[in-house]
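Below you'll find the structures, each written out as C-alpha cells.
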Structure P
Amino acid sequence: MTKAAEPVWYYDSPTTFTGSLQRGLGRGAYRALRDPAAPQAVLACVKRDYRWDWLVDERAVYLARLARDLALPVPPLLNLLQENAVDDDDNTFDNTLEILEALGRAGDRQAIDGLRRYVHDGPRWVDVLHAIAADWPRELWDDLLPVARTRLGQRAHADGVLWRSRPWRDWAAVDDQLAAGVAEFPPRKAPRRPLEQQSTEDLLTALRTSSTDQQKAALRELNLRGPQPGLLPIVEKLPATELHGPLGRAIRMLGPRALPLARAWATPPIHPMIWTASLVLAKHGDDSDLPALLAAWDWLDGRTEDRCGYDALAAGIARIGGPAAQAAVPRLRHAWFSPHTFERAAYLRAVTALDPGNTDSLLTEGLWDCESDVRQFAAEHTPLDDMTRKQLSYLRDDPMETPEVRATAAARLS
C-alpha cells in the first residue's frame, strides 16, 4: 500500500516515549528495553501503522526487534492477520505481516510456522506467500506449492498479476499448469512511444504551438531523450502550472544550465515552479543560493500536510557548506523528529557535515533508528565506547539487519 498516514496531530510529542516509538526514533527503542510500559506501546505501533508514507518509511525491523527483545508473544501478532484482513486506515495487516516476515527471517519458529499456516487457511494467503517468498530462504516456502495449487483452483489462469512475482516463476519450472500461466502472462513490455519518430525540433515546435495535452506528450518524449537545452529560450512562455510534472523533470535534467532560470523562479513572489527551482539550486547552486534554499525550507514548513523534500534541501545546504549554512542546523535538528523517516539519513549526514562537533548524541541514537540508512551512517561515524561497541556487535550479528549495515558494523569493530 502507498497511502500516507494522517496529519502530524496524529502523533504524540516526540519528547514522549510513545511519540518516539511512533517516529521510529532510536531513543524510543533504547528506552523500550527499560520501560515497563513498552510491551503495550510497541503493540500499539504494530496495530496502527505510524509511518508517514507506508511505501518508503521503514519500521519492520525496528518493531520486530522490539517484539523479539521484549519477548512479546507471537500468536497475538498472527491473530492480527486473521482479524484485519480488510485494509483500513490503520494498515494493520501489512504492518504486522512485515514485522512477522522479519521475525521469520531471523529464525523465529513461531513466526515461520504461523505464516506458513496462514498460507494454508488465511484469507489473504497470496499476500503472505509473496512476502515470505521474497525474503525467506527457498527451503522455508518451496514445499507450499501443493497448497498454493489447491487454493488457486480455477483461478490458475484468471489472475495474471500472480505470475509476475516470486514464487510463481520459480514453481513454473516444476509445475506444468503454473508454467502455462506464466507463459500466458509474460513480463510487461515497455509502453509504446507515439512520438518516437518525431524530431527534437518538431517536438520543440509542438511545445510552442500546440494544446496543453500535446505539450505534455512532447515534453515526455523529450525527457526520454535526455537534457534539452533548446527548452531554455521558450520555457517562460509555457503554461507552468499545467505542465508542472514533465516540465520540472525537463528543467532538472539540464543541471547547472538551469541555474539562471532556477534563481529567477526562486525570487519572490512564489512561482509555480518554485520546487523545481529549489531542487536545481540544492543540486547545483553555490553559497549565493543559500538564502533561497532556507526560504524553500520555510515554504515547505508552511505546507503542513507535506513532509517530503527536506532531504534534498538538507543535502544541498550541506554540499554548499560554509558559515552561512550554519543557519540550517536548527532546522535539521528539528527535522530529525519528522514522522517521515525516509529522509532522516539526509538530516544526519547534513548536520554531521555542518556541525561536526555536536553530533555525537545523534550518531549514537542513530544506531537504534528505524531507518537502515541512518543505522549504516551512524555505524560508520559514531564515537566508540562501551555502549556503542555493544550495539555495533548487535547490528553485526542480527540476521534481521541489512547486509550493508552488518558489514559496516563489522568493519567498524574490526
Structure Q
Amino acid sequence: MSAATSADALLLEILLRDHGAAGPYQAYRRLRDEQPVLMTDSGVLVLSRYADCDAALRNRCLGKADESLGFRLSQVPEELQRRAMHRFRRTMLFQNPPDHTRLRRLVTDAFNTQHVAEMRSSVITWIDRLLDDMAAADDVDIITALALPLPVNVIGDLLGLPAGDRAAAAPLIRDLVAPLEPSADAAAISRAAEAEDLLANHFGQLLDEKRRHPKDDLLSRLASARGQDILEEDECIGTAILLFAAGFETTTNLIGNGLAALLRHPQQLETLRDHPGLAANAVEELLRYDAPVQTNGRTVLQPTVIAGVSLEPGQVVLTLLGSANRDPDRYIEPEALDLKRHKPAPMSFGSGIHFCLGAQLARMEGQELFPRLVSRFQNLSPAGDPTWRSGLSFRGLQSLPVRVR
C-alpha cells in the first residue's frame, strides 16, 4: 500500500470511527507523521499541523460553502441536500464578505469583551443554582445537570428565549448540525431538515412577537433591524437559530470534555482546586487538550497555494483543529494535560474572519464554572463509564456520570 493510499485510509478511519474517551489523537499523530499535507483521492486537502491550519483559515482566497458535501462519503439526494439547512446556510456561518460582514456586524457587540463582562454576574447566578441542585444528589450526570443547562440558559437569557422553550429546542439543534459532520448520511440530513423546519417555525413566531413587543434582548434586535442591517426572513430566522446553537454547543462540550479530562488527571484537578487563579489558563488548556470542535472546513474561492499545494476554486480544505492543538512543533509535550502550560493558545475556536463569535462568552463560563465546581465538591469522582457522541467535528459527551458526595 502506497503512503498516499495508507494516509487516505487513515483519514477515513478518523472521519468515520467512534473514537470514545481516547479521542482521535493517536490517529492524528500518525497523520502528522506520515502525511501532514494530504490530498485525498476526491481532491480534498487535509491539514493537521498548527501552522498550516492557521494559515489556511486566515487565507482570504478560501471561504465558506457546504464543505461537508465535498467528501462524498455517503450518497445524499440533491433535493434533500437543498432542503436541509437552507435557512441555516443563510447565516454568517456559511457566508463570505460582504454578506458575512453585514450579518456579523449586527450581533457582534453582544459578544464583545465589555458585554461579556457585564454578563458575568448572571452566569455566576446560574452556576450557583445548578451546583445547589447537584449538591442534593449523590451521583449526577454532569451533561444533563450542568454542562447543557448552563450554556443553554445563558444564551437563552441573552437572546430573550422564553425559559420554557429552551430544553425542547436544544436536542433539535443537535439534529440540525449533524450534516456538518463529513460522514453525515441521508438519514442524518433528513433529520436535520425536519429539525430546521420545527426550529424555524418556533423562532419565526417568536421573532414576530419581538417585532410587535420588542424588549432588551438579541432576538428583538434581529427582529427590529432597520436600514442596512435589515435581514430577509430566512436570514433572520437562520441567525436566531445559529446564535442559540453556537451559544451552547461548544460550551457544553468544553464543560463535559474538560471535566472528563480532569477526572482522568486528578493531580491537575487538585492543581485547579488549590490555585483557582489558574482558571483562565486552565480553560485554554482544556480547550487545547480535547477540543469541543475538531474540524473546520473551507472552500477555495480563488486560485491559491496552501502548504505548498496549488488549489483551484471549488476544492475543499479540511483543517483538523484537534490535531493542530497536539502539534509538537507548537507545544512541548502536547499529549500531556498541564493547566500551568505557558500560553496554550488553542486553535479550538478557529481563526480568521470566521473565528467563533461566542468564544469570549464560552471562555468566561468555563472560567467561572470550573473553580467553583472543584471547590464545591471535594470528592468528585467517576460514577460510571462516560458515553461519547458519535462523529468527529463536534466532540462531546452524551453522559458523564459523576459522584458528588
Structure R
Amino acid sequence: MRIMVVTAGSRGDVAPYTGLARRLSEAGHHVAFATHHTFADMVRAGGFDVRTLPGDPQELIRARTEGRSEAEKQRVTAEFLSNLGEGVAEAAEQGTDVILSSLGQAPLSCLVAEGLGLPSMGVYLAPAVPNDAFALPGSDPDGRGTPLSNRAAGERTLDRAHALYAEVLPRLARRLGLPEAAVGAAWRRWQGKEGWPISHGVSPAVLPRPADWPPEVDMAGYWWPETETEPGSALTSSWQPPEELRSFLAAGPPPVFLGFGSMAPGLGERLGPLIVDAVRRSGTRAVVQAGWAGLDVAGDQVLTIGDVPHDWLFPRMAAVVHHAGAGTTAAGLRAGAPTVAVPVMADQPFWASRVYELGAGPAPVPFGELSAERLGEAIRTAVEERGYRRRAAELAHRIGMDDGAGRVLRRVESLAAATA
C-alpha cells in the first residue's frame, strides 16, 4: 500500500511522523512524505520518499512572532495555505493509495482525497475536536472553563481557523473538479465529524480522551521521531554523541537543557545573554541547542550544541527548558525530566499549561514575558523541587506503555480494507 503522510510547518511538525512512517514501512507499506524541502534530508535519511511542498515555514513563523499586524499575518498565512493546497494535490497525484494528514493540512488533504477518490485519515499531534472536557489549543475559555465554555471556546477557535481557508478550499475544489458542497464536507471532517477517522499522537496519560468525542476519534498514544539511537533505526550506525558533549556531561552534575527548536528564528543574539544570566542565577550548568534561533552561547557552565536526539539527551538532563511544542513536550515527559515551558505561539501555551497541571514542572514563563530573573528562578525551582521529577517519572512510565504508532497502523489497514 502506498501511504502519503502530509505534514508541514516546523521541524516539530514533521519529525514525529518519521517514527510512524517506520512502523508503517516495517508492515510492508511504502511511505512518502509531502513536506517542505527544509526537512527533505531528515525524511530521506529514514529511507522515505519526499514529495516537496511549496512554502517557507520559517517565513510563516516569523510573520506570526515578529509583532506584525494582524492583517499581515492573515495575508502571509493565506498565501502559504493556498500554495500548500496545490502542492498536496500534486504530491498525491504521484501515486497514492491512502493519505494521512497532520492537523494544519487536514482540510486540504480531505479535499484532495475526495477529489482523487482516496481514503484518508487525520493523524494529529494536538487535539482539534471540540469537547466538554477541555478547551482546544488556542482557545480562550472563561476562567477554568465549564463544559459549555470548553466546547464553545473550541468551536470559536475552529471558526477563526476557518477564515484562513475561506478562499483556499473553494479554489482547490475547483482545481479538483469537485462541487462546492465538498468544501463544507472537508471542513466538517477536519472537526471530527461525518465519521472521518482521527488518531491523536498524544498519550492518554498526558491528556485523557474526552468521553464525548465521536467513536472515530481516538487518543492513540505518542509516536516518536525516528532517531539515531533507536534500535533497528536506519540511522543507528551513523551517529555518536559529539565528544565535546560527552566531556561536558562528565565534567559535573547533570545540566539543564535549553532550546526553542524552530521558534524565535534569528533571535539568538538577543536571547544568548539572557540565557547566560538565567543559568548563572539558577546555579546550574546548561546545554543550549542552537535551533532556528541561532543560539551560540559560551561559558564555563554552558555548552552550545546542534541537533542531538532528544531521546538520548533529555534523560541526562536535570530539567528541560523549551518552547512547549507538542513533540518536545512529549520528549521531555518521556525522559522523566522536569519541564520549564516557555511557550511562544500556536498550541504551545496549551501544552505548557498541561505540564504544569500534571505537576511535571513549575508555572510556564511565556516567551513574551521572558527575563533572566524569571527564567533563572523557574530553572532553580524545577531542579530543586523533587516533586516535579517524581511526577515526571510517573508519567514517563505510563507513556512507555503506549503504542501510538501500532494503533495507527491497525486503523490505516482497516481503513484501506474497508474502502478496497
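Data for the structure
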quantity: Top of P, Q, R by FRET efficiency 1/(1 + (r/R0)^6) of positions 29 and 381 (r between Cβ atoms, R0 = 30 Å, to 0.05), largest first; calculated: P
quantity: For 0.95 (FRET efficiency 1/(1 + (r/R0)^6) of positions 205 and 309 (r between Cβ atoms, R0 = 35 Å, to 0.05), calculated) the corresponding structure among P, Q, R; calculated: R
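Read the figures in this text as sums done on the coordinates, not as results from a lab. Since the structure is predicted, the reported quantities are computational estimates derived from the model, not experimental observations. Cβ atoms are built from the backbone, for glycine too; each structure is taken alone.
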